[in-house]
Structure I
Amino acid sequence: MSELQAVDAHISAAAPADDPTAPPPNLWRQVEPTVLGVGGIVVLLVVWEVVPQLVTLSPGMQLFFTTPSQIAGTLWEMIATGSLWHPLGVSASGFAFGLGLAIVVGLPLGVLIGRSPTLNAMFDPFITALNATPRLVFLPLLLLWFGFGLWSKVLIVFIGALFPLLINTYEGVRNSDKVLVNVVRSFGAKEWDITRLVVIPNSMPYIVAGLRLAIGRAVLGVVVAEFFGSEEGLGVIMVQAAGQYKVALVFAGLIVFAGLSLVMTGLVQLLEHRLTRWRPQHAAEY
């Protein structure tokens, strides 16, 4: 038996086998997170809806107050009339281009910096300084250079999403299992093989966490760019609605942005589940 076959046999023997006699998981444990999450949202919406009926609001408060039913009606009207789709498309395009550019740049750069002490020494001061700088300060420069258009929005989204992804990828690469790296290297693997077979799979939880943070920063970048430096988009509609005291319209835009974040985060969670199914589950239930 070769050394590689011996290693495979040892890993197979150490892996925990599924117990066919184990009882099926409890149904309540499976649905509990969903029930509690949806139940909490429903309770909040019901309380919010009945507050004006139980409490007498002042005229000033009534001007700035709205209810979930009014928000739902406004959102449905925007969908039915088609006034939602163009600004949503503008915001979504800026979000998609900026986040995609951050992924294309951040993932390879994080791997390279994590694997190379030389590149780490060269780039670390710039990454630290730029990450500590508020993203909003870049907006005036981007508006001067690229104007009130798509590319200034894309770049502010890119700057916001880049650093969470880059730093998390770097940390994942730096925390890769050194024993596995040395074992693969001892079998004559090249640097690319080590990165592909060991470093990236071991870094996947860090990368996914970075993606989830990057999505939130990307949505924030779209909102900031459209609030202060854009001529069209869902954020522009929210600013105009706030100036006209249309609170329900502001909340409708907020819900759309929140829904975009939830959808993207759900896709990342599906990707995480698909890419990390090879990992053994050692966590015990209490």
Structure II
Amino acid sequence: MSEMAEATLGGRFTFPGTSLTVQRIGYGAMQLAGLGVWGPPRDPDGAIAVLREAVAAGVNHIDTSDFYGPHITNQIIRQALHPYPAGLVIVTKLGARRPPDKSWQPAISPQELTDGVHDNLRNLGLDALDIVNYRAMGAIHGPAEGSIAEQVTALADLRRKGLIRHIGVSNVTAAQVAEAQAITDIVCVQNNYNLAQRHDDGLIDDLARQGIAYVPFFPLGGFTPLQSSTLSDVAGRLGAPPMQVALAWLLHRSPNILLIPGTSSVAHLRENHAAEELTLSPQVLVELFGIAATAEAPH
């Protein structure tokens, strides 16, 4: 594969200080693995089809990690898309491991991070990784304060060695973003954010002023999909699926927001892409902005 389709997909965004320009609607690969993000998918051919459909539709930003599966999603990405089309940006993350009991355990020592980079390179079939996010484990339901200097420094060292091109951080507080920026250039922040989970409003605006990407993980609520009567009512009036409306709101929220909704279904992929075509009136935006005050945030 050497060429990618021309598409808008929410408009374009260039990561700061880089030549990497992506469509604002990308693809998150977590759901390509089996149940519980463990083992192979029930339908391997379907997983490959979704990836190829995404790229054919113009997606050039894929979010993944070698601890999904583990190893499974990266191996599927390689099988489906390698040799990769020019302009495809693959973003991965480090900071966890999956032992045989299927739990999620920290993997944050410099050696573990180095090993993780090599795992990603091998399974993706790459010589260097476009962007690597250090994902802090944090607390049960979100980020927790604490220094991430050792981990970001380790990634900066790997960048100097040419194994990583650019660095981001994930599941972090504003103070941790600032700490990371004092060590190296940060091109993106990936945190939990959606219509109901709005704790990062101030951080998003600050990053927008700096031209840094903000990438919501669980943009549709994750393992507990967004539930809101307001969202359902708005979607009904617009004649669109509620999750499509939720993605359209994120595109409207700030120009530095990049979306990585995941799905193992080609039909759902197309629904997600259609979010860019939805027009949200001022009244609809007022209603949607009010959801966070009444909806229970997903865990």
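What follows is calculated from the coordinates using simple rules that are stated; it is not laboratory data. The structure presented is a predicted model; accordingly, all values stated were derived computationally and were not measured. Cβ atoms are built from the backbone, for glycine too; each structure is taken alone.
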The highest value of distance in nm of label points 7 Å out along Cα→Cβ at positions 81 and 265 among the shown structures I, II is in I
Re FRET efficiency 1/(1 + (r/R0)^6) of positions 97 and 249 (r between Cβ atoms, R0 = 35 Å, to 0.05): value 0.50 computed from one entry in I, II; matching entry is structure II
The highest value of FRET efficiency 1/(1 + (r/R0)^6) of positions 113 and 273 (r between Cβ atoms, R0 = 35 Å, to 0.05) among the shown structures I, II is in I
When FRET efficiency 1/(1 + (r/R0)^6) of positions 73 and 129 (r between Cβ atoms, R0 = 41 Å, to 0.05) is calculated for structures I, II, the one with the largest value is II
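Given 3.1 as the derived value for distance in nm of label points 7 Å out along Cα→Cβ at positions 193 and 209, which of the supplied structures I, II does it correspond to?
It was calculated from structure I.
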Candidates I, II; relative contact order in percent (Cα under 8 Å, 6 or more apart) computed = 18; producing structure is II
Value -26000, calculated as helix-only ellipticity at 222 nm (-39500 (n - 2.57) for each DSSP H run of 4 or more, over all residues; to 500) from one of I, II, is from structure I
